[in-house]
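What follows are several structures.
No value in this document is a laboratory result; all are computed from the given coordinates. From a predicted model like this one, the values you see are computed outputs, not experimental measurements. Cβ atoms are built from the backbone, for glycine too; each structure is taken alone.
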Structure 1
Amino acid sequence: MVRLLDHLSEATGKEVQFFPVQSNAAQQEALRAGRLHVAGFNTGGVPVAVNCGGFRPFAMMAAEDGSFGYEMEIITYPGSGIESVEDLEGRQLAFTSETSNSGFRAPSALLRSEYGMEAGEDFETAFSGSHDNSILGVVNEDYDAAAIANSVGKRMISRGVVNEGDYDIIYTSETFPTTAYGLANNLNPELAEKIQDAFFSYDWEGTALESEFANSGEAQFIPITYQDNWSVIRTIADANGVTYDCD
């Protein structure tokens, strides 16, 4: 059983060090400052990393048949009195963070375009900081409802953190791309190619990676491009009037 970091080190001939960050903003800054060279950015954070940090995504997790993605769900706790999106009026909806696709941008755009509902006008908002926090907040009835990535919910159920039936789903979106893995665009081309090859040649069998993501269907890394796979995300960002201030 070989860890991904060890596989990267063997493939590149370089020492590979795990770089922990405490927030999406810290990860973005580390990339821009040249302290981070290979990374995975959440769906909504990819455009910022590409436009402001020189991030070049090349891989994404997928199932054995090549299918990939997740859906944004709006969830509520049983007995909340919220049975449809329209019932959110006058209630509280938790988002995760303003850079998150499924945790903020997608639900904001969809609620506006499909239901004519504006945050702060038709419903109250809160920011939980993460999908896990949003799910637990709903289950514990701290939030009336929350917008989440259903892949996170599935993993929490598989780990026994929450149970089937702890929350109800009132909305499910179209499928979005998952976390993009990529590298800084100023790396030596030969090194960049070795990094990419390492991702695509990695054997998941028996690894912690397989154990963590098998429950949500992922079993391999597949090639992607920002132009093709992030088209729907850019459309959502445009609908929300998102601009990229890289100063």
Structure 2
Amino acid sequence: MRRYKLFDNAEQAVKSNPTYLMRVQRSRLPLQYAELEIARTENEKDYADISQKLDLFESRVKAFDVPTLNERRNSPVDYCELYRQRYMPAAEKSIALGASVNYAPLPGKKYQEISKTALTDGLFGGSTFVESWVGWEGQDATITLDLGTVKPVHSIEADFLHQLGAWILLPKKVTYSYSTDGQDFTPWESHTIPEDRSVQVKFVGIKTEIPVQARYLKIDVVATKECPTWHYGVGHPSWFFVDEVTVK
């Protein structure tokens, strides 16, 4: 693309001057970051190319000692490590890919269309809640996946967003249960999530690893529902957001 060619030409033009070369490479970092962010949202990916670009971005933020990625103090080096774990292909694919999902109640109006595919499309959301995430404001929710047939399942993990600045808090409790017929559900495991007052944007996976036979998997989420006394939005409804549900 033309914008990449311009920076390639600029680096080539100043390659004999270390000071100017450093300035061009540092100026290029936001474009490289944007390219990585776009790549993670695409269904068709060239993972070898992404890996090379991620390695280059990491080497340069280290070389220039870039301390933060955003105003919430997320480290760019941590971002690179997380990118490899979160957005690069896993050795074992989720058996929930393409599974249908039911919600009670429905998520917020802005998220109802994307909710049809977001939790089982294999794409993990990023630090902005406007893409790939499904959210509820001030209420609990139940999410039910249909795997299509009864299958051996040994783990389930739902992915939650923590972003205090946007009034997005982690749930208080997440409970998993399973069923073969969609009517009678057996409790699987419950997780109580500690309160987190960190201003950093975080992705928190809540995971259960107990082998079962199941077609339907249910996730009951007890939300915070209201911003607590220590939050500047105290008394106002808080959100919780969930993205990919990985089943193996």
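Figure out for me which of the structures 1, 2 the number 18.7, 58 belongs to, where Rg and Dmax of the Cα atoms in Å was derived from the coordinates.
Going through each structure in turn, the value belongs to 1.
Comparing distance in nm of label points 7 Å out along Cα→Cβ at positions 61 and 109 across 1, 2, which structure shows the greatest value?
Working: 1: 2.3; 2: 3.7.
Answer by largest value of distance in nm of label points 7 Å out along Cα→Cβ at positions 61 and 109: 2.
1, 2: which one has distance in nm of label points 7 Å out along Cα→Cβ at positions 85 and 221, as calculated, at 3.6? Clearly, the read-out refers to 1. Given a computed value of 15.4 for mean count of other Cβ atoms within 10 Å over residues 5-12, which structure among 1, 2 does it belong to? Answer by label: 1.
On mean count of other Cβ atoms within 10 Å over residues 157-164, which of the structures labelled 1, 2 is highest?
2
When FRET efficiency 1/(1 + (r/R0)^6) of positions 53 and 77 (r between Cβ atoms, R0 = 25 Å, to 0.05) is compared over structures 1, 2, which one is greatest? Across 1, 2, FRET efficiency 1/(1 + (r/R0)^6) of positions 53 and 77 (r between Cβ atoms, R0 = 25 Å, to 0.05) peaks for 2.
When relative contact order in percent (Cα under 8 Å, 6 or more apart) is computed across structures 1, 2, the figure 21 traces back to 2.
When semi-axes √(5λ) of the Cα gyration tensor in Å, for residues 37-180 alone is calculated, the result is 30, 20, 13; to which of the structures 1, 2 does this value belong? The read-out comes from structure 2.
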